[in-house]
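Derivation of every value follows stated rules applied to the coordinates shown; laboratory data play no part. On a predicted model such as this, the values are computed, not experimentally measured, just so you know. Cβ atoms are built from the backbone, for glycine too; each structure is taken alone.
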Structure P
Amino acid sequence: MKDLIKVELQFSPENAARLEALQRVFTSVCNELASYAADAQCWNRVRLHHLTYHLIRQKYPSLGSQMTCNAIYSVSRVAKELIEKSKANDSKIIKKLVFNHNAPIYFDRHTVSLKGNEISMFTMEGRIKFKINADKNLEDRLKNDKLKEIILILDKKFILNFVFRDGLNNLKINDFIS
């Protein structure tokens, strides 16, 4: 059974612009969070949340509370992966953490939902709903299996990745950070 299910999305130009705006803000927030994390040498998601959540919410109110949490998760996750790859807890590695303009947006069950062949997705201007060509496997997996992450990649195409178990091995995080 596949641990990563990719769904290519088709949007109206208006909805594409809304998601591109979300990506710009999400990336800015991730870069700001990465700076806070490096200064405080804090990569733990819960501690980073306590350190930065209210500050980020005040500065970026349109991002919403759950997407703020998703940005904190994104920074912690990438920092942890970089530390593991370096085989050391070296803050110099993390101080260089910069999310590129095409960094993925992390969603969750609160910010994306699937009902039949319709997805509802958070944007800063309100939720968008659209039809997808999802096979029955995706809906069954969402009902029966533990979903780890939902990642939207906007780089020429819109790809929504539903990650179950070890499906992250197929995504190359280093393509989105510098």
Structure Q
Amino acid sequence: MEKWIGRKFDFDFPASEWPRLIERLRGAPERLAELVAELPASALIAREGESWSIQENAGHLADVETLFLGRLDDYQAGEQRLRPADMSNAKTFRARHNQRDIASVVIDFREQRCALIERLERLEPRDFEKSAIHPRLDRPMRLCDMLYFQAEHDNHHLNRIRELIAKSRG
């Protein structure tokens, strides 16, 4: 699987796509819950070398919601540059997700994502055209582009979870 950091993005769609992108974001917690629902704890916390476990990938989705909420603040404040991500993922490593119950990990993600969706739904259509420089990509990113970026990040980790599930089943 391609590393997230290596992904390139084309944001060549109209800002009017924002309702579809919000819908993608809205569905991610349920897709996660469905993926992990029947897995034994041993499969959820199994690591492949230094790579994150299923549960750590799931926890990371909740961990980065604070970044996306902060970036929404950046757009609303008219910042020229978005706040950077912690590329060391310290929050995920400190969280010790493998020592938690998977249900609480999923609930955390669902609650944080719901908070984001609620904020997005209060915006005006023109707000999704606001632009700021993304620090890692070093290019302008409209708010609608950020939604796409976030949905792709969700999919990256959900696909990784699917890979790990397949490996756990032999």
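Compute distance in nm of label points 7 Å out along Cα→Cβ at positions 124 and 140 for each of P, Q and report the one that scores greatest. Before the final figure, lay out the partial values.
Values: P: 4.0; Q: 1.9.
Of structures P, Q, the maximum of distance in nm of label points 7 Å out along Cα→Cβ at positions 124 and 140 occurs in P.
For which of P, Q does helix-only ellipticity at 222 nm (-39500 (n - 2.57) for each DSSP H run of 4 or more, over all residues; to 500), calculated from the coordinates, equal -14500?
Numbers: P: -14500; Q: -19000.
Derived from the structure labelled P.
Comparing distance in nm of label points 7 Å out along Cα→Cβ at positions 28 and 68 across P, Q, which structure shows the greatest value?
The structure with the largest value is P.
From P, Q, which structure was distance in nm of label points 7 Å out along Cα→Cβ at positions 4 and 36 = 1.4 calculated on? Provide the component values of the computation, followed by the final result.
Details: P: 2.9; Q: 1.4.
It traces back to Q.
In terms of relative contact order in percent (Cα under 8 Å, 6 or more apart), which of structures P, Q is highest?
Numbers: P: 32; Q: 36.
Largest one: structure Q.
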